[in-house]
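Q: So, here come the structures, one by one.
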Structure P
Amino acid sequence: MRVIVTGSSGLIGSAAVRHWDAAGDEVIGIDNDMRATFFGAAGSTKWNQSRLESETKNFRTVSIDIRDKDKILDLFKNETPDLIIHCAAQPSHDKAAAIPFLDFEVNANGTLNLLEATRQFAPDAVFCHMSTNKVYGDAPNELPLKELDTRWEYARDEDYDGIDESCRIDQTMHSLFGASKTAADVLAQEYGRYFGLKTGVFRGGCLTGASHSGVELHGFLSYLVHVAVTGKPYTIFGYKGKQVRDQIECSDVVKAFEAFSKNPRPGEVYNIGGGRDNAASVLECISMIEEIGGHKINYALGDDNRKGDHICYISNLAKLRRDYPDWDIRVSLHDILTQMIQAEEQKQAVATS
């Protein structure tokens, strides 16, 4: 089987590369290190690309910009895939406002190029699209909440398991990132429902893992671990640090892609995140990092929250578990943080040696 992975040097993309390479499949990665353009040298994933290429057997990277329609079409024509894992994106809620054209061209137009290449040259392939919970905008904030000592929490029992796929995606504040990803999300659905392609849309909560190149504007947990280990200061954006996120390790996301690829449901949408068990506030994550790694975090509470940001977001995983009962969360938040702290400590040891 031939698998094309976009954003192959990023967090989810690299996990997908390792997964299908280990299965003996041919894996072609599309990655031109746009993260360095978005976030500067600290956000570059070149280090991860080099590591992937040295540690895999059936993988190679092609440096193509997904905005380049002709090159994408040529690749799909000449090396027709059986499976597409689309993870490439401008991923920052905040950065998008400074680069609106680039954000939309990458997230929306780039996705259109890939979908159309699939329709023209690989109509039988499965297409897994990595979307985001930001397609819901700030609609989740309309649920009644209660303030506890260290977190915001849903006030009603019926909301305990979190946000499901029935949450509306329009008439909310999304951020420009959320708007461009909503366009891509709906396009992927439409190519499944209108053209019958085997597209699946996965609306991610906080996706994380030890290979994440987190920066202040994207990759909250990864960056938090980085500042903990390096002793840098950290600013929490609003909500008293009690905003709740559900964390999912990248390998659990890839397992969901695998389950969908074996039994695709064209045009279907799934929320995917850590769920209730892996949910924690920023303050609670800080406490866990200090307890697990012994690193004291120097943080300050900012007064202003990010526009359109969620106060309490937990992914309701019931639909994904119903359709793919063999899938479930395998990596706990405690284990995620343990792995990330160890990886960051190793990275800093190498940098200072």
Structure Q
Amino acid sequence: MLEVRTTQDVQDMARGAVFLGAGGGGDPYVGELFVRNQIEQGRYPRVIALDALADDAFVVGVAGIGAPTVLVEQLVSENALVALIAQAERLYGRAIDAIFCVEIGGCNSMVPLGLGARLGLPVIDADGMGRAFPHLEMTSFSVAGHRSTPAALRDDRGNEADITLDDDRVAERVARGFASSLGGLVHSVVYPMSGAEIRASAIPGTLTATRDIGRTIRGARSGDGDPTDRLIAFLDDPAADRAAARLFSGKIVDITHETRDGWHWGTAVIDSEGGAGDRMTIGIQNEFVVARRNGETVISVPDIIVVLDQESAEPLTAEQLRYGQRVHVIGYAAAPLMRRPEGLAVFGPRAFGIAEDYRAFGDQAADAC
């Protein structure tokens, strides 16, 4: 069982969540404060493995839906989250046995930990993406045939809605529209499942991965050599079919941010160091979805694109990117489950309007540097 007992544990997990979030999932500091407040009051998150669940356990996902740019303007409402769980239990007509993160990324990794501590509910060490994605239907759960609804939606002012739809893409549009009409962000309870169902469809160990990545970055800063190189050495694991590589280094010379239709849209342009004349452009739709070097695609969803501060190896969310920052761009292969053909049809490049077929990151990483 993963123990979350100290502020350092929370900070490590928040940092690792930003890394796996590929720029999305919301500012982790907002969620980190929520978890730290629970610990200060003697309430500790209890994280359990998938195999600790009974087959008939009733579990649900908790996630914010909307634009991450809105989240940084407000704190997490503990009262709204507690009311959301009560609303969901009325909707489902039964008590919830455990909760899980729908995605591993930023605030959406931290809020379930704080909520689980607040209510005494265990949090499952797994999610449906192994990273963050902007659409509700872009999960391993949906690919496996588990519906995201019936779902409970609620904002911080007490506006609420229950939705039941037979198509997760439609559910995404309805939930996004609800969020947009209420200022750009709502909390949700989605993907009700049994213990047996989530065990068969989730990506395991992802909360533990956030802690391990965060610890590695923290430790790399105090050691010899480049902390980014040490992080890549930790992540690159051919035996697990998880490649990692540095794709680009340079300075951000142009950045656009726009909050539209419940999403954060943008583009980051990075010029190489040393006057080589190379340029990398990263497309943003909440997350970093594609990176092109001199016009040629280097990496795209579902693989994970990470932007790190050059000196500290601190992973940056998309909304934190600013002109003049000196950064490294890292590629990290998505979990193998997310790269299966049935998954690529839901969250591959073409699902984001990128008119290209997916090319496995491991096949091109060596050519990218």
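Bear in mind that the values in this text are calculations on the coordinates, not laboratory data. None of these values were measured; they are calculated from a predicted model. Cβ atoms are built from the backbone, for glycine too; each structure is taken alone.
Q: One of P, Q was used to calculate log10 I(q)/I(0) by the Debye sum over Cα atoms at q = 0.10, 0.12, 0.14, 0.16 Å⁻¹, for residues 160-303 alone, giving -0.57, -0.81, -1.05, -1.20; which? All intermediate terms of the calculation are to be shown ahead of the outcome.
A: Numbers: P: -0.43, -0.60, -0.79, -0.98; Q: -0.57, -0.81, -1.05, -1.20.
For log10 I(q)/I(0) by the Debye sum over Cα atoms at q = 0.10, 0.12, 0.14, 0.16 Å⁻¹, for residues 160-303 alone, the value -0.57, -0.81, -1.05, -1.20 is produced by structure Q.
Q: Let me ask something additional. For which of the structures P, Q does the calculation of distance in nm of label points 7 Å out along Cα→Cβ at positions 64 and 176 return 1.8? Can you show the working numbers first?
A: Details: P: 2.7; Q: 1.8.
Source structure: Q.
Q: Here's another thing I want to ask about it. Between P, Q, which one scores greatest on distance in nm of label points 7 Å out along Cα→Cβ at positions 8 and 336? The partial results should precede the final answer.
A: Numbers: P: 2.7; Q: 3.4.
Comparing P, Q by distance in nm of label points 7 Å out along Cα→Cβ at positions 8 and 336, the maximum is at Q.
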